[in-house]
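Next up, some structures in structure tokens.
Read-outs throughout are calculated quantities, based only on the coordinates presented, and are distinct from any laboratory measurement. Just so it is clear, the model here is predicted, and its values are computed rather than measured. Cβ atoms are built from the backbone, for glycine too; each structure is taken alone.
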Structure I
Amino acid sequence: MADKKKEKPVCVRCQHVGNENDKHCIKCGAPLINKCADEPGLLTNGCSYVNPPDAAYCAKCGHPTLFHKEGLIIPHQPKQYPIQVK
């Protein structure tokens, strides 16, 4: 049986390579796992889906991710063209 090793997380802020079980960077304190920021409440169960490091919004529910809320990544901004009035 092959052992599945967890991939070591890399901090998106300072690029420090953490240990497999680290949740935050030991150098700068940034989160290492980009979970959905939708937390459980009275009306919802929350999401906590683990997204790729470059995701600004959760792929499962559409809420902002932890990296987005912490300001570690900037969401895509579509180019806006000025409206020309004749």
Structure II
Amino acid sequence: MTAFRQIFVCATPGEGRCGAKGGEELLEAFRSEVERRGVSSSTILRNACTRRHEEGPVVFVFPDDVWYTRVTPDEVPRIVERHLSPFRVES
């Protein structure tokens, strides 16, 4: 398992795009979840448009090459647990 992972969240504004389908709220949910778990905030990034509007909001995990589509805030804890839980920052 690589020691570096990032979660990209599409939140592109515009009619029919991920932002209009809750992408911005989803981005904030991911940021809150990693903060709650003590994972570095640099793991969550806004993604450029993926041109997968019909599947939005879209989330991509690097380098796992895992795509999630039609993601809701309720799914955020499970996604973070699956991909980022080993990377907590110990204080």
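Points worth noting:
- Looking across I, II, the calculation of Cα Rg over 2.2 N^0.38 Å that yields 1.42 traces back to I.
- Computed 1.5 for distance in nm of label points 7 Å out along Cα→Cβ at positions 35 and 51 - originating structure among I, II: I
- Structure responsible for 36, with relative contact order in percent (Cα under 8 Å, 6 or more apart) calculated and labels I, II on offer: II
- Value -8000, calculated as helix-only ellipticity at 222 nm (-39500 (n - 2.57) for each DSSP H run of 4 or more, over all residues; to 500), assigned to which of I, II: II
- When mean count of other Cβ atoms within 10 Å over residues 27-34 is computed for each of I, II, the one that comes out at 17.1 is I.
- Among I, II, structure where distance in nm of label points 7 Å out along Cα→Cβ at positions 19 and 75 as derived comes to 2.2: II
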